[in-house]
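J.: In the part that follows, the structures are each spelled out as structure tokens.
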Structure P
Amino acid sequence: MLDLSQVDSTIHVLEAPAIAGLTFRHYRGPEDFAVIASIFNAAARADAINEVATTEMILEQYTHLNNCDLAQDLVLVEVAGVPVAYTRVEWWDEAAGNRIYVSFGHVVPEWRRRGIGGALLSHNQRRMRHIASEHVSDLPCFFQGYAAATALGNAALLKREGYQAVRHGFDMERDLAEPIGSTVLPAGLEVRTPTPAQYRQVWEADGEAFRDHWGFRQPSENDYQNWLKWPYFAPQIWQVAWEGDQVAGMVLNFIDTEANTANNLRRGYTEGISVRRPWRKRGLATALINRSLTMFRDMGMTEAALGVDAENLSGALRVYEGCGFKVVKRSSTYRKAL
């Protein structure tokens, strides 16, 4: 196997700003995962994003990526040998019939607005065009990027490059000191913790429920294996409703202990909320969310949080507001034609 640490990994980036000691390089090996985590955390703090990455989390994520060759698709940036930014690209096909080429990345706050982010985005677009040129496909193709409302520089950069916001999402929070609604399930349903033998059934039911959501892409076996190894995989606190041996709906709760500690929070996440079609419009999602809120309160959490597609066709936003959640932040997905 090629030892990347022994290969000249320097990249010439055409749009690189004139900064003394600025270098762009490819991935050298697993030792870069700690660097990526450090850059992500610095950027997240600056953008008021309550997430914390660890080296172990980046290792697990980056060694199981789909359609991303780390040796070619990951770039790190240093100034005088000090890491200041990273980026990577990936692609996937949506169930709606689009092929999406995505750029992810972060720049530490003290080196923003110096042209580094713009140079990386231009480099990524060239790389994604090269990848697309090797694909034989008639699918409509789009570049895609993301920006939280607190990351004003990201949004400005994408707009300057011709991207347009095509979808918005909300971060929502809920004070657990406030009264919690009914936890009564619809008739014929019960909540049971799935056994390991039932994890795949839960995974497939969740994928089925989300199939009609915007941006859905068919999960792969690799995605399933990554899910099983996800740092927040916590079946013991899930709320999964069953009718006999059929999964009706779920809330895949988790607690981000690292972020709670770093941000002095006692927060639980009510994420992975889905109800399969035969059991919709019966109040199941509301009951499962309220059960989750009660559980988190009893565990000593003081707040709950979730993310939602602002234009969700199933009325998720209305359900979450009915459960006491309030919008606290907006994020946007940006696209432009390839």
Structure Q
Amino acid sequence: MKALRYYKQKDFRLEDIAEPVPGSGEVKVKVKWCGICGSDVQEYLSGPKMVPTRPHPQTGLSAPMTGGHEFSGEITEIGAEVSGFTPGDRVVVRPTLPCYHCHYCRQGRYIQCAVLATMGGSANGAFAEYVTVRDDCLYKLPDNVTFEQATYAEPLACAVRAVQRSGMTPGASVAVIGAGPIGLLTMQTALACGASRVFLFETVESRRTLAEELGATATFDPRDGDPGKIIASLTEGRRADIVFECAGSGSALLLADSLSGRGSIILQMGVPGEPVAFPFYNLFMREKTIIASQGYVNSEFETALNFIASGRVRCDPVMTTARISLDKIIAEGFEELTGPHRNRHCKILVTPQG
């Protein structure tokens, strides 16, 4: 079968490899669609990050690995000791693989598992025709959810966790920095969970337009005027109760400080590539809190799927800017997302079936 294999930075290879065989507690899934995530792009540009160069303590695997972790498909084969699933089931897959035995897993803190593995990183993923999946990672698709929509459950689960970790209560004033997929999904999740208004800050005009279509109260280019004064004028001088930083840059974190009010929460979802200087005096004097959020636990993935099924969060087709076949993933996927046309895109979906 065809699979995209991660070797090292800017060395991804589309190769023919053997089809996987499901072991005990696993199923074989025919991949329908898989999204290209920002973390995949970072792996391409500056990896290895998630792909291990030494055998992973849980999976025993190391590069080269098959990438792809935002995916849906159809079960084609059932391994031993699997119940509740049959060939033909339409499923979406949670790609995180907690051990369920360590100190953190026993407390339900699965994303903090001491030996956490992730499909598409330390376990083989879904930029391939077929993939084997642990049965605890499978979720049957509701009839009204398409395979394409289901690929958004994974990034949406990150947004669900971020909103929950922020402690947001109904009526909160929220700011979101960055209108990539994570920013747009976080904006929608905040609205679905009762935010009274969500202001979005983004430099790319087409992304601001999309954010408005998806429900943003107002959008702004942070380079125009003084963003802190702008949001103060819209919140009776208080500024935002919660700021979700979804851009991953030092300037975005500084913007979050400007947008946030006294006693506010700055929820850090973006990952700056370099150390960041930050005015901690402001944090101290205004009793602000910075909270990091990465990934999700199992229940949050299920919540994300329910948000898609209920229509509370819109994803495909409105957020999908291209659909490509696996054999074109490098030229029309990674090179497109890292080249001069990258700002044209929100999410690119890949199918090995084309």
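Computed from the coordinates by the stated procedures, all read-outs in this text should not be read as laboratory data. On a predicted model such as this, the values are computed, not experimentally measured, just so you know. Cβ atoms are built from the backbone, for glycine too; each structure is taken alone.
J.: A value of 0.05 was computed for FRET efficiency 1/(1 + (r/R0)^6) of positions 43 and 187 (r between Cβ atoms, R0 = 30 Å, to 0.05); which of P, Q is the source structure?
T.: Of the structures listed, the value fits P.
J.: Hey, helix-only ellipticity at 222 nm (-39500 (n - 2.57) for each DSSP H run of 4 or more, over all residues; to 500) derived from one of P, Q reads -9000; which structure?
T.: P
J.: Quick check: 2.8 is what I get for distance in nm of label points 7 Å out along Cα→Cβ at positions 59 and 323, calculated from one of P, Q. Which structure matches?
T.: Going through each structure in turn, the value belongs to Q.
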